[in-house]
Structure P
Amino acid sequence: MPGSFKTEAVVLRSIRYAEADRVLHLYSREHGRLNAIAKGSRRPRSRFGGRLEPFFRLDLVLYRGRGELATVTAAHTVAAHPSLRESGPALGAAARACDAMLRLLDSTDPNPAAYNLLCSYLALLDGDEPASGRSPAIPEIDGAAGHATALAFRLKLALAAGFSPELASCARCGEADEVSGFSPDAGGVVCAACERGGFELSREAHSFMVEAIGSPLAATPAGSPRALQQAERAVTETLEHHAHVHLRAAA
């Protein structure tokens, strides 16, 4: 229905349009995925300033007319994440997270779990939500620690989107003990008798996935490179098979 509305949202993507406008891909707290246009936002004296760039968390006023794009009429910063923007690894991790949101969540229905997850991850990358045992400075976002946190984000996002892999028991027969592999086709861990078409999933990789889903992002468990590679393959191939979405490598 046409009219103005307010929402809090994160800018996932910002695209230059025409001579002075921007088209924004947003994920909002109250309205899920939104696409909007900010007219005149690229002019030097625009009232929007630089706050319509990716990763900004904003309070927005938008007008929805008859077209596909809402129009941004006001924008106020909730979180700019300035430290994130000073770190190459943090920028890359944030870009991959926003890309995953774009690919997995296209509904206009609100998904508070997904929205809060994205906000928490961006805050963590910015150093506002330090990981357990770390100082309030920018956390380790490169190497194994960063890879583990990125995978934890993806596992939680898959859960919020309704595509979480089965990890408690064999996805084919229900056997709870001795799971030894992972089957994207079956959608989760499998026992030795049901491993056809799957691949090996070590006990460490399985434990990492279970703990990562159940822990806050800031307390993501550690994992060996081999375990993280197996976990990434499991979540990536699950989403490819069941959500028909291919995500960029997590790290």
Structure Q
Amino acid sequence: MEIINPTSSIPKYIQIGDWLKELIKTGRFIEGEKLPSEIELAKMCLVNRNTLRQAVSELVIQGLLRKEKGVGTFVQSQTGIELKHDTKKISSFKDDFGNQKINEQTKVIKASVISANKDIAKALVLGIQQKVIVIKRLRIGNDIPLIYEENYLPYNVFKGILDYDLTQSLYTIIIDHYQLSLNHSRQEIRAINLNATTSGYFLLPEHAAGFFMKNITFDQNNVPIDLMYSYFRGDKYCLELDLEGY
């Protein structure tokens, strides 16, 4: 029986990916097990190695496989990464994982002091050209880039925050070191096509599907203290809402 149907309109690499997913799902390959080499798999599927590599790369992005340079490709998970962002409450990156065992990492791309532009000043209720702290970070789970975030904080409130370890939760720093409460937040969410820079962070093609969220967090005095722009990759995230009855 052929693994792929050469006359199908479904791209070959997707057919191969579906076949590998089924093998993993049914336990033919278990978590931690090494797959046959790319040469062997390409022969089995009657495709060239580039097509096979594309199929494997997609499953790596989905969190099902992992590649170890010079060693081979291994089963990372039998289910892959499934993430939900709860829009009902102020939540952290770690909260999105639920009970999944995921190795989380944060890469700081930029951390500096800048002058607020019109949009930032309006969101944080600042005078034009007042200073703000900008922190740009890439949030990663199991070596897969998942969220790109930009946080803007009033400089006069958060002087010295750049001296802290910014790979940890900013909310924890704000609560523990600045004695501020996160009272509530206001969110705007929309579907987007990721631009070249953001899709590059995610190792996805330009214009790949994603979610954009603008979040303004307020303290106990109803004063805005954090403006965050978040870009979620669309192939990994869903947004979870809890609706009241009609």
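Where a number appears in this text, it was derived from the coordinates with a stated rule and is not lab data. Keep in mind that what you see is a predicted model, and the values were worked out from it rather than measured. Cβ atoms are built from the backbone, for glycine too; each structure is taken alone.
Looking at Rg/Rh (Cα atoms, Kirkwood Rh) for structures P, Q, the greatest value goes to Q. Taking 4.9 as the value of distance in nm of label points 7 Å out along Cα→Cβ at positions 72 and 200 derived from one of the structures shown (P, Q), identify that structure. Only one of P, Q returns 4.9 for distance in nm of label points 7 Å out along Cα→Cβ at positions 72 and 200, namely P. When helix-only ellipticity at 222 nm (-39500 (n - 2.57) for each DSSP H run of 4 or more, over all residues; to 500) is computed for each of P, Q, which one produces -6500? Of the options listed, only Q reproduces it.
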